[in-house]
Structure I
Amino acid sequence: MKKPSLTICYQFNPWNSSIGGIQTIIRSFLKYAPEAFEVKLIGTGNEREKIGRWEEKEFVGKIIKFMPLFYLPNDDVRGLIPTSIKYTTALWGKIFTSDFFHFHRLEPTLMTKNWQGEKTLFLHNDIRQQMDNKTNKKAILWQYFPWAYFTLEKTVIPQFDQILSCNSETTQFYQEQYPTLASKIMTIKNAVDGNIFSPLTPQQKKQQRQQLAQELNLPLTTQFLLFAGRLHPQKDPLLLIRSLQALNNTNVHLLIAGEGELTPQVKAEINQCQLNQQVTLLGSVNQDKLATLQRIASAFVLTSVYEGLPIVVLEALSSGTPVITTSCGETPKLLTPNSGLVCETRTPEAMAQSWRKVLSNPDDYPSDACVKTAHPYQAKTVITEVYQQMWTRWQQKLQENTGSAKLPSFKWEM
């Protein structure tokens, strides 16, 4: 019998080392897909791939079907024309059929009204904070035209069978905005791969931290703060640099993993603050390298303007590392008093004070407490549950269409 098919639509290439929560979630859906499903990805490509054609490729031991719509050498950097617009335009005139579709951006769904299959939209940010042009107009283009965004949303939303948000505030907002669709709008846990992000023993952590200090020609007593994400106005990396300056502790070194359109400004700010010896820009790193950094950091830090539930937060906690964040997104609701700290004021001085508290009192934020906080978000559990629900709905539809009382069994082979 034909397998049920899942087609994921998003503007990235899973074999590239781009950092982003959406990318990580999609990689988990590919990695933990059961053999009972045929999984496809409509993404972006490199010069070695055939644009606009399906091909079978291996991803973490799984065979998936992949179609790149256009070349995108670096999806961490935002160009003059937003990548979402390029991706949407590339879908013009294309018709796909699948049992299930997953979408992670709204814009491409302008082209998908005639696609046949169950459609799910994933929401990854607090939409109200994201569209608030008083916070940071440079974060996304839609902040200049919020009325246009919500007009687009009203146009495409009715086609979805499910809307899943990792942010409870966004779930409530959409249920209020679209009361007739409220039963289809739900909160879903974001997922962290505990097979990759796991803690070290105290001795292992000390050894690997000292090894990194040696590689960077730093004192063996150096404490590392880690940031991972796009250098993008949403993340406010300039506040990150200014907070390190306000910390005024030469024994603390900031590691920045990621790239983005603010890279030149971040470098200029580092120079302006005379912090060249206290900041290392790592660029884009692969998942294994990021896992190593998460394990050895004294704390993971975020200075974001808005968020949903950042997967890097879950990765840090799952690695046994406490999190220090601004008051945005779902993270403040997630953190416990012994797994991290929320800074209520977005100033360098306030952030530095929060950093200082955690760095000075490491025993107050033990590894076990961090891991416990992340435990309900393990990818294998979260992703498996989504696939199980999809399988059940597919069976029900198959039974309705065939009238058969006997349904195929679900072979859960990972």
Structure II
Amino acid sequence: MSNKITPAKRTKNITYAVRDIVVLANEVAKSGKEMLYLNIGDPNIYDFEPPKHLVEATYRAMLENKNGYAPSSGIKEAVDAIEHEAERKGITNVHDIFVTNGASEAIDICLTALVNEGENVLTPTPGYPLYTAIESKLEMISNPYYLDEKNGWTPDIDDIKIKINDKTKAIILINPNNPTGSLYTQESLLQIIDIALENDLVIFADEIYDKLLFDGKEHVSIASLNKDVSCITFSGLSKNYMVPGFRIGWGIVSGRKEVLADYIEAMNKILRARLSANHPEQYGIKPSLEGEQSNLLEAKEKLASRRDMTVEMLNAIPGISCVKPEGAFYAFPQLHMNQSDNHFVAELIKETGVVVVPGSGFGQVPGTQHFRVVFLPNEQILEKAYKAIGEFYQKYLEKFPEPSVAGKQ
């Protein structure tokens, strides 16, 4: 009998709560229960679709047989369009731009090129679980910093300062944030720039939701506020232009060239080794960024209405409080109880078929419990799901009496 193949230790702590929760949901669905999915941020499975000029440009590229390898950093048309986008956002001192298979690949490449085993980056908590997955793969040391829920989920600057050590290489910002939907103030961004410059840190600015803002808010790219700070700005077509399956993202490297030169070459070594990003889909970048934006306006209008319903209905449930998101399509309500959010979410799915993601999958301040909802579904689905959550929560507290509802915070 053969011995079992032993997987690499670096995979031991890799989790991805957004997808992992689907395992339980699939089991519940087999029972015939109606399922209401509020767990995955994929706009295309709801009533959103990409702009036609994006799809047509990609289709045309395929018909023209642009189906071979692309240049490692992306086709010129796409890189030029991204450079113009950087200029519009006020980002100067740009030294490199590269197109990747989603912003996720860009983030992976940039972390891989920067951080050695045993080193760390400051990672927002709560934050997107991709970062902790890469952290585990690269055998980095976890170094989370907290977002302040009482201050609209903005970065806790004091917490960032005390978390920096001689092994810290970078600070990650997700703005607007996933999972909270928070938008960071210019004051916070300027403070983070000062910290990065003082400690020779690279800023990873994940701005994949930068066009999905509400209430007339405007996004400020952190790289636009200082031309000297070492910054990589990540974005892509997935969320703003509703094509997550295209897997098209990019990175924009800005700052002082003499500081960044060796790091840029290290990133390009990896870019060359993996050959190229998806080729025909890159022809959708220019028309998306430079074409008419009516799809984006329609999407924001629908999302703002669903955001308002989400906040109103969740805050009306005794024992649940929800900070109002300012961007993206997520909310991160708090459960004022002592049970674990993992247990709550598992019971919720089994009892009601409403699928959300436990807050622990994104990180949270110890002693607090949350869950993430995606408010992409239409109002009818959301209303049904939130009513079910409210009815279930009261039953849950009766069934598991240990939690104490202390009221709104």
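We did not get these values from a lab; they are worked out from the coordinates using the rules stated. It should be emphasised that the depicted structure is a prediction, and the values quoted were computed from it without experimental measurement. Cβ atoms are built from the backbone, for glycine too; each structure is taken alone.
Figure out for me which of the structures I, II the number -10500 belongs to, where helix-only ellipticity at 222 nm (-39500 (n - 2.57) for each DSSP H run of 4 or more, over all residues; to 500) was derived from the coordinates. Computed on structure I.
Ranked by distance in nm of label points 7 Å out along Cα→Cβ at positions 345 and 393, which of I, II sits at the highest value?
Values: I: 4.6; II: 1.6.
Sorting by distance in nm of label points 7 Å out along Cα→Cβ at positions 345 and 393 in descending order puts I first.
Distance in nm of label points 7 Å out along Cα→Cβ at positions 9 and 81 was computed and gave 1.9; which structure, I, II, did it come from? Label of the source structure: I. When Rg and Dmax of the Cα atoms in Å is computed across structures I, II, the figure 21.4, 66 traces back to II. To which of I, II does the computed value 24 (relative contact order in percent (Cα under 8 Å, 6 or more apart)) belong? Derived from the structure labelled II. When percent of Cα pairs over 17 Å apart, for residues 249-352 alone is calculated for each of structures I, II, structure II comes out greatest.
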